[in-house]
Every structure is written in C-alpha cells, then in structure tokens.
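Right after this note come the structures.
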Structure 1
C-alpha cells in the first residue's frame, strides 16, 4: 500500500510505526451524490500536499451540457452540482483533471485538489438551490478530507459588470502548502476567473448545511435521498429518443418531431405549420419566453419543441420548420440559442446542434418554444 501523510488520510487510516499513516482501501464516494463516472482522471495524487477544494463554474446552463463537454474533452471534475442534484464522477482519493498543468510547473490536478463544477456562469448570479447543494457537499468534503474552512489565497472576487475583475492571487506557496478552499481564479499557472462568488453567494457556500449522517454504503445506490427523481435521467431519455428517430426522419422536420414525441408518449400531429399552431395552442403545451428557457426545460427532462410557420419567415414559404430541443449549453457566440435535433425537408437535418443554425439569421429570434411534460 502507498504511504500517505496526515493530510491525505481519507475515509479511514491506520497508525504505523514512525508516526506515519497508511491509506485504507475504502473508496471516498459521497454517500448522498449520484455516481456518474467519466474517463479522464490522471490517477493518484502526487506529493505531500494538503487536501483542498477547488471551485469552478461550468459556464453553461445545465449539467447535461457539462457532461457532454466532459466526454469530449476528458477534462473532468470530481463533482458537478446544480439545483437538483450532486453528481460524483471520480473517487476523491484520485485526481480529477479540470485544471491546467503546464509542463514543468507545480502540480495542480494532482495536488490533492477535490474539484467541483457548479452549473452556472462566473459572470452571472448563481442559483440559491445550487449553492445550498454546494454547501452541503463542501461540508462533507471538509469532514472527509480534513479541509479547513479558509481561503488561503483570499476570497474569490465577484464579477464587475459580468466580466473578469482581474488581479487574482495565485500564490503558489499557499497552494502547495495550505489546505482550504480555492477558486479556479486562485490556482497557479491557470487563467480562468471562476467562480466569482458575490458576498452573499460566498456566505451561502460557506454556511452551515449539514450533510446527512449516512454510513458509506460501499455498494448499491449512491443517490441522494431527496434527489432520486432528478430530471437529468429523463433528459438523457429525450436525447436517446432523438437519436433513435433521426435516421428515419433526417429529411423531414415534422416527421422527426412527431416520431420523438410519440416515443415519449406525447401526441403530435400534422406538418410543421400545424405543429407550430399546436405548441402555441395550450392543451398541455406551455409557451416559453426564449431559447434559454427552452434549454432549462429540456435539462429538466421535458419535451420542448421550437418552431416557426412558413408564412412568418423573412422569405415566406409554404413549409414551416420545427426542432426538438435537448439539454445542453447555449451557443457560445450569442448565449441565446439552445441545442436541438431536427430534420430538414429535402435535405439532411442536424443532431445536437444550436438552433441558430436551424433558421436564417432574420428568423431565428422569431421562433416559438413550448414545453410539454413527459
């Protein structure tokens, strides 16, 4: 077994001769998190560094959008937290990989850094419910890994008009030697400025939010007792339905929308123009104000359709167009358009693409979005 110093004692330890400790093989999984592993861990921690908590923001509006990024980049945290669920991706006795580590510089990911991605944006207000979940998780990590409730490189600086406030303290000596809380903004040789907590947000994160005293199960469910009905699993089901229906309807937007809705138990009839009338007409459909609301509803596991009638287009056409919105981040250029799947009459549609590519520039802000429970 590898030797470990006092700082690296995890769920259990054994006293050894010479006042040294040795790790037990009990895995450090949070007992009230949903276990959702991803590839990307660089392996064991390196060196004799104290445990610390590193705070990130996903720079997206949904956990599912973050999960797609993790799969693509293999840059993963230990945990992702939103307003409904705490997800764990890596055992906290192993390193995550969401930090930069330039060659020849001090360890970052492997510096006993337990990393958390909070769903949201550095430059925007954070969800109170998400912050409560984050506080709950931090109290568990502090207890589990003996992390002190201090910020060795200072408190995170809040955004200024939604932008990086600058002048962040990335003191390497503190990072290497002192346990506690660090923002991504505090990590040596990194450039990001998240989490940018405000004073009120920081009070929420560091406040008392006791975690349930649950024995580590070792096997079986790791789902939070109050989060077992998370909508993210339904959001995965929505994408699975889109994938299953796409090939047969890649050249037919209305046929694709009908097929997905039918697979999810929602009756949808007619061509695109009729579908737009349907989603605007009530009867189980609720209008949404914009693409951001559409993305949030899809992330919550609901069926979201976007559409524009042919007669409403800047270049009027006999045929309208409809899309099925799925969970994911808003487009990076405009921060306004959700991810979606759609067929295309006389052509080939798109899979998991932002809706600004589904319509002309003059039409994309006229699209109606509506949501239906499934």
Structure 2
C-alpha cells in the first residue's frame, strides 16, 4: 500500500493513492475512484447495519468484525494509517488517530478493531462493578446531521472482565483504559471507584483516562469543578505514584472533560491539572446541546450528542485548553471528526493525537487513514 502524501491542491491523497476532495464546508467528499480495502466492504454492509436498531447493529457489527479480521479474511480490512510515529509518555503511537472510548466498553474487540489500523484504542468506560446501564432504547442515530445521541449510562461488565480481556490481547498498539464510577456510588465516594479501577487496570493499561464528563451518570460532571476535582486529581495521582513505584512502570493519567464548559471553567480545570501534575487531557466528551439537531428525528432524545454537530463546540474547548496549558502536557482531541479536515482542525487547535467514534460509524474504516494523513500534515 502506497504511503500517503500531504495535502496538495485541495485534495487529500489516500494511503493507496486515491483521492478525496474537500467540500465547501471543509470536509472530504469521497470520489468514485475509491479502492481502499475497508471502503470496498463498508459501503456494502452499512445499509444493512443502518436498517437495524442502533444498539443491535453495534453488537452485530463488532461480532462480524471479530470474524472478518481473522485469517484468511483479514486482507479485507488490512489497516490503513500513515507513517507518522509519535512518542508521548514513553509510548510510541504509529500515527495520530485512535478510537475513542465507548465502542468497546469491555475490551472484547481490541484485536479486531486494531486490525483496522488504529494507532491506539481506548476501551471503556468501565466501572468497578458490572452494571446494565440505562433502559433501552438508549442509542439513536440522527442521520441527516451525521450525529448520534446516547444515554447508555456506563453499561459494562466490570473492571475484572475488562482486565481479563486485556491480558489476552494480541494487538500491539497503545491501549488506554477509560474508567468511571458506578451509578449507585454516591458522589462523596466517587474517588473510591476510580481508585479501584486504577488498581485493577494499572498493569494492563498503557494510559488511564478518568471520565468525569459523561452526561448520562447523575452528578458525574460535578467532579470537574472545585474541591471535588482537586480531591480526585490528588487522590488518583497519589495512587498512581504508589503503583508506579510498586511495578516499576509509569502509566500516564488523562482527564476526559465535557464540551459544555465555559472558558473560565476550562481555565480552572487546566490550572488544577497543572497543580496536581497530571499527564494529559482528552477534550471532549459528548454534549447536552442540541444545536444542529433540534427538530430532527431523534435529535431531542435525552443523552449526550456526538458526531458532526459537536465539532465546533468541542474544538473551541480544545483551543481554550491548549492556550492555558501551553504544551505542559499533550491533549487528545475528540468530538465531531467526520472527515480529514476535521482531524486537521483538532491538531491546529492544539491536539497532539485525535480520536474518532461517531464519524467512524458513519464513514467506516477508511476514515482512519484519511485522518492520519491530514493530522500528520497539520502537525508539520
């Protein structure tokens, strides 16, 4: 497969030499000459998946991917990426594009997803104890806006299951573990849940992301502010240092924040992270705003909104954060990436790495390579 080149004349050259043009909105529009292997497959299966209930389609597609990425079918999904190694926190990322948390909550599909060409995969959000999450239906497509609304509620099989799955993984890329608190845990005991997950995951995670920004767990976002945030950052950092000394292995800590923060709140969070010596931020989670989807089918469902309408809001928070931290630690940019130019915009705003999720659902595996090429060009 041919190495990708940087942007030339308004076109992005794909990893195999095919091209995508930029639309007036700045996003990539696929041309008919589209022969990258993942693109050959996904357009065929997407209509079937999108005819199903979103949560059923989610489970079916992951199960099918697990089969399709094994020999002798693996050639169908031979991963795309870019020759763009990045060294952060003592870890080597093959390029700048990873998978955001939420798609593989339990670590059951790391090897299959890794075969698509992601440089890193974030599993979770996982909690100390298994929990069913919120009642179904809880996942909705807003197709005209390339958006998704979810109110999943941290449904997962618990940290012990996830750790067992990570023990067995063959994927050699970077794996982050996104941790949260159980719904039944009162806010004043939230630190206990994060510590329990950190202790279990530490030996098997390349980094740990602390999720305090999901809108679907009551009271969780309050942990982003004031004394609650200071307590969480100090407590988790102290425990990480104990585990690092015990295991002789450093695992970076990242905080995942919301896109619904104002600039003053971002400034306060940045100051707290610097004060407590944290290693990075993931900006951002889903939004409670319905800008861009109001009035559309499923647009007003309760839950967090992701996908294209999130891009501007999420990138604005990313830019505020980058301006405050001024390179003291890396930022992973996530939220609203549906084409190559969106990934480039995150890098220009201050992200070192980016993650995709909803755009991956709408666009398929070819988005990985397109974003990797664009992110590399933007970082130069």
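All of the numbers you see were taken from the coordinates with simple rules; none came from a lab. A quick note: this is a predicted structure, and the numbers were derived from the prediction, not measured. Cβ atoms are built from the backbone, for glycine too; each structure is taken alone.
Could you tell me which structure in 1, 2 was used to calculate helix-only ellipticity at 222 nm (-39500 (n - 2.57) for each DSSP H run of 4 or more, over all residues; to 500) as -7000? Mind showing how you got there, number by number?
Values: 1: -7000; 2: -11000.
Attributed to the structure labelled 1.
To which of 1, 2 does the computed value 127 (volume of the Cα convex hull per residue in Å³) belong?
Working: 1: 154; 2: 127.
The read-out comes from structure 2.
Looking at distance in nm of label points 7 Å out along Cα→Cβ at positions 182 and 254, point out which structure of 1, 2 has the largest value. Could you put the intermediate results ahead of the total?
Numbers: 1: 5.8; 2: 2.7.
For this comparison of distance in nm of label points 7 Å out along Cα→Cβ at positions 182 and 254, the top structure is 1.
Tell me which structure, out of 1, 2, gives 109 once volume of the Cα convex hull per residue in Å³, for residues 166-285 alone is calculated. Working shown, then result.
On the way: 1: 287; 2: 109.
The correct label is 2.
To which of 1, 2 does the computed value 0.25 (FRET efficiency 1/(1 + (r/R0)^6) of positions 262 and 366 (r between Cβ atoms, R0 = 30 Å, to 0.05)) belong? Could the numbers behind the result be given before it?
On the way: 1: 0.65; 2: 0.25.
Source structure for this number: 2.
Work out which structure the value 3.0 belongs to, where distance in nm of label points 7 Å out along Cα→Cβ at positions 86 and 326 was derived from one of 1, 2.
Traced to structure 1.
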